[in-house]
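Next up: the structures, one after another.
What follows draws every value from the coordinates through simple rules; no lab data is involved. The model shown is predicted, which means the values in this text are computed figures rather than measured ones. Cβ atoms are built from the backbone, for glycine too; each structure is taken alone.
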Structure P
Amino acid sequence: MIAVPNSSDGLSIVVDKPMNNGIQLNVNRQAVLRQYFGLSVPGETYGISYRPAFGYKNGRQAEGTDQRNIYVKPFCNKMTKMAQFIHKLLLQNSNLLRLNNLNLCEKFNSCAILLYHKMQGIKEASSMGWHTDLKYSKDGIFSVNLNSQKENTPTVIFTLGDKRKLNWQKIIFDAQNKSRPSSKIFEMSLEEGHILILNPIDECPHIDVISGEKIKFEHGNVNIGKNSYSIAFVFRVVSNSHAFDKMNKLIIEESDVTNSQLHNELIMDKLYKGFNVEEYHTDIKHKFKNFL
């Protein structure tokens, strides 16, 4: 049995509006379906709990999520144990994994679950574009304003289900600091049980000791087959905690509402009302039946 979507413990069906894209439900749009979780921190008050929200910065979620429906659910016991196990694994093998330059002092407090799947008539694609997890200036300066993840901390991805291909490309900077991707793409296969560690040093513009070029690396360009399903547990250390309603898991924020936002909310509400949650619940249970 899987909790009903949009219940406090079910899949969150929300409207996203990523940069340069239109308003779409997260369960319909081409990008992989994301669900966010955070480790609750001390300081709980009546009706309110506190936990980190990855991607939430300056009153906005990175995916342009409907601000009225930003869900970050608390870690369950098993997720907490997963985070502790992976953190211990990194600490005990920091020399072998060449992680001595990273901040491994803090335990993972954020997890994004990525559900790669396709559903006819609902989700025709499930992809991840080129990106870096951490944002730096072209001069290699960590951007405090653009990052919710802590500086110099790794991102760790644990995979379940069918294998998927993660691609890497090298970005080269010229003398004028203009960037271009190299022609060579590196392909990595992520299979069930694999743990991938993203070292932020690769994402920060730096001088390649071999070529002498200024470079960084991006990853993404992920796609899956028609009848495939693959799940990624993405663990991070996130800087700030936010207040959430203890019952419905919604973020509690006060913000001024503009006329533009009101217009967008009308469009969003039409999308919510036009979506058949019961039918979706049946389909998603069938798709991920092996994990229920």
Structure Q
Amino acid sequence: MPTRKKRVNVSALKGLKLYNFLLKRLGEENAKKPKKQRLGVASRREIVSKQLYPKFKKADKISLTEISKDISGIVKKLPPSEICNPLYLSEAYLAFVEYYEIDNHIRTVLPDCLDVRVNAGSFGKTKIFNTNSYTYYGDGVRKIIENIRKELEDNKSGIAYFSGVVKLKRGKANDGTPQNYYVEYVLFINDVPEADDNPVDFDLPKKEKKKVDEVKDYLADRFGTLEKAKRKRKRQAKKAQPKTEKEQKQIATTEIRNAINALKRLLKAGVITKQQFEQQKAALTSLKKK
């Protein structure tokens, strides 16, 4: 005869006990999803910290039914399984990542099931790692960023960013099998690649377009979250201290560069035409001279 689960009095849970209970319940629901669609530990903790715990710690009464409903809603919104196949990813959301934002990009934009490598050429490169277990320090990304920052400081100038391209793993067949591919983030300095930036040559069947669009929408949401956080940090930085004329010019230059990179993403995604891109780029570039 199966043993009955001990019923938890959730209304009595407070503080750390409530947090751990929410984390456990989310983990249980997450485990019911196909392996490729499951959230990693870091993502589960983020959801509990930012969504579930703030809500339920303020509630006068907590019911298991309400907790289960919220968690089920979160799990239902998990991305399609194709999100784990690099071939389905939109290049528009992999390109033009400012070098110092690569850690945030990997953690915030990419799904928790993707094989990735960061390749900065002579500044260092990582092994292929999976985002499910990624850490800024453990996977070697921090050291690469420090090397790039030092190079830019020594030369007093330069624009550095990463662009992700889909590549085939060594010795694997180019047959569309998800495990055979990975995303490599190649460093560009002043628009010159520091490593091979040629993507694998593979075209998905036209019948897969709907799934590609679903993945694209999911990435767009996550990308929007990252951009919102970046804007918030910028606003906070502006309030922190007054800027000199030189600093204001540097900020303006960065913002113009970011706007041009955003245009490049729209061009790659087919949202704007080449002519529209060139016109808007010219208008932004003219601002640098003022």
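As an exercise: semi-axes √(5λ) of the Cα gyration tensor in Å, for residues 41-120 alone, calculated from one structure in P, Q, equals 32, 16, 9. Which structure is it? Considering all the candidates, the number was obtained from Q. If mean projected area of the Cα convex hull in nm² computes to 21.0, which of P, Q did it come from? Structure Q accounts for this read-out.
Work out the source of -4500 here, i.e. which of P, Q gives that when helix-only ellipticity at 222 nm (-39500 (n - 2.57) for each DSSP H run of 4 or more, over all residues; to 500) is computed. Matching structure: P.
When relative contact order in percent (Cα under 8 Å, 6 or more apart) is computed for each of P, Q, which one produces 18?
Details: P: 25; Q: 18.
Answer by label: Q.
Looking across P, Q, the calculation of FRET efficiency 1/(1 + (r/R0)^6) of positions 113 and 265 (r between Cβ atoms, R0 = 30 Å, to 0.05) that yields 0.65 traces back to P.
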